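K.L.:
Listed below are the structures to be examined.
Here, each number is a calculation from the coordinates, and none is a lab measurement. Small disclaimer: the values here were computed from a predicted structure and weren't measured. Cβ atoms are built from the backbone, for glycine too; each structure is taken alone.
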Structure I
Amino acid sequence: MNFHAIKAIYVFEMARWWRTIMQSIISPVVSTSLYFVVFGAAIGSRIESVEGVSYASFIVPGLIMLSLLQQSLSNASFGIYFPKFAGTIYEILSAPISHVETIIAFVGAAATKSIVLALIILATANLFVDVQIQHPVWMVIFLTLTAITFSLLGFIIGIWADGFEKLQLFPLLIVTPLAFLGGTFYSITMLPPIWQTISLFNPVVYLVSGFRWSFYGTADVDIAISLAMTLVFLFAALGIIAWIFKTGYRLRT
């Protein structure tokens, strides 16, 4: 394992993130804080509690997960797209660093950024509402697995995209709507039976449900199923990336 190469790419990606701290950290935190204020005050005043948890506290895990999904995709996709755009990707492909090491470096940096931001948002949430974490170990597990999975997905998008417009296409048109319809601001048990069934086809439901369970011990889907589905998404993304490097899709041309 070429740890020097991994460290070089990882440190470079993290340094690039810190140089844009206003866009990378402050902007997402402010945006999420507005969700707390608007939804917590406007809707929370009409909904006293959901599954025994105050509404303002109930939406905290969902908002953290929403930010985590968006930032993981964005960080990873831009991280690998810029070397393609600048032409430096060929230096990486020809360097004495394996495909596995390349993925570890780029995805590791993207996941680290997303997890740090999620923890900052969690700390910020405590300023607005009372947040309890009943299962902190599971919270870290779901946080880490989700960050890695969507960083891998972002890595795939960054390779697939041949323009800046396409980098935003998947997150804006697919991931964000799925996140809003995946129980971020509500429990799917509040929906009519037919829509509860339809919601189970939304992959984000399992991520939000498992993550919310680690906070309050309540979940829309069994915790084992949520964990299993998260791992399925993870290995599916790894399979696609393995195929990309094997075939050279969008890398050699």
Structure II
Amino acid sequence: MALPVRRVVSLVPSLTEAVAATAPELLVGATDWCSHPGGLDVARVGGTKNPDPGRVAALAPGLVLANEEENRAADLAALRAAGLNVLVTQVRTLDQGFTELARALHACGLARPGWLADAEDAWRDVSPAVPGLRAVVPIWRRPWMVLGRDTFAGDVLARLGVVGVHAGHPERYPRIPVGELNACGAELVVLPDEPYRFTADDGPEAFPGLPCALLSGRHLTWYGPSLTEAPAVLAAALRAAVR
């Protein structure tokens, strides 16, 4: 019989928050980008793209939580080569987010927490905030990159009524010049504050004449406790942009 997990290192900000909200005593390490919950007092092991395998191994975790998109395969291979147990989530839809959260927490020896049920309830009967509105969703500039097909954030926005102009693109995060973005017939520009930190002064000026919705990246791209309040937070920001 496998021994219960007593020590967890998370390389994914949303999973860090999920474990910390459920069983904080298990969490012994996280990345420099793990910003929630506030005041998180655990060892830092580097970034999501460049964790230090030696620092992770020194924490003697029974489980390392990772994600196939946020973390590099080479880093995960190095952790496994060090004898560590690594669980890798794959999340490209909201439903997958709920399933993978339950799987990751179960691997930590935890029952389904109340906040996960609350998050599922919050999204179950969500009403579109901007029904049928065509939008481009940049996630980076220099170069400009947007949400394409098969992304978690794209699915979240679709449930709120946003029609992604590039949702059918063959790439998941295509690079598209800003001139083409302005000429694609979008009615709205959605600008999250991560991974690129778009702000009122950095982003909207590139799309003259188009309303811009500045969204919380944590509520748009994280799968964790933030999903409980995400429908209301994101819907309010979308509606405010098109009033």
Structure III
Amino acid sequence: MALPVSGDPEDMVPTWLLFLSWIAIAAAVLCAAWLVFDIYGRDYRPPMAIMGVVWPVTALYFGPIAIWAYLRWGRPKSDRWQREHGREPADPPCWVPAALGTSHCGAGCTLGDIIAEFGVFLLGVKLAGSTLLAEYVGDFVLALLLGVVFQYLAIAPMRGLGFREGIVQAAKADVLSLTSFEIGLFGWMALMSFVFFPEPHLHPDHVTYWFLMQIGMVIGFLTSYPVNVWLIRKGIKERM
């Protein structure tokens, strides 16, 4: 069922949803900022450098859950934590490596989505008369580019690969993963456009748009997780 609408996007969002949106977005930004400070300001840098970017980006849609996961399985991998505690961290539960791999994929997708959504909106781009289709194409292309770069920065150093072979292996590890992430997100975006706010549509200049996108990214995480389990088991993707 569509939410109440009027001609003005500011009027079509119920007060409770607007309030919840501001709380969720503010919490996510604060969590991401804290992670940046803890990783780089306090020098709890992960051994895999790209994870220093992945953790704050993950907080942009998982909020406090990302901090909880970081304190359990991210910070203990840093040299500083191990010096402070005089030991290496215990092995995580079996589901954690796949979850970290999914967050790694999700970070590239999330950054690509944010850039593409604003780009499509500001430039007024449409494909076949559809803004949503333009968002799909922009999101996927940028997610693919960033996802492969993120995966290259993880795989190439661990396997000692050159640039060309590293890119090939990164693509093998990430294309299926990020596609499954985007399938979940794109399905949710279709609901946003055709069911929740069919006319007028919400746009990236509205806080509720990004709150709903947070939900979509969590859904994308869930649809990508089983694929990451399979990729890691097959040795196509490295444990993070």
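K.L.:
To test your reading of the models, identify which of I, II, III gives 3.1 for distance in nm of label points 7 Å out along Cα→Cβ at positions 49 and 105 when calculated.
P.N.:
Source structure for this number: II.
K.L.:
For distance in nm of label points 7 Å out along Cα→Cβ at positions 33 and 201, which of I, II, III scores largest?
P.N.:
Comparing I, II, III by distance in nm of label points 7 Å out along Cα→Cβ at positions 33 and 201, the maximum is at I.
K.L.:
Given a computed value of 0.05 for FRET efficiency 1/(1 + (r/R0)^6) of positions 17 and 81 (r between Cβ atoms, R0 = 25 Å, to 0.05), which structure among I, II, III does it belong to?
P.N.:
III
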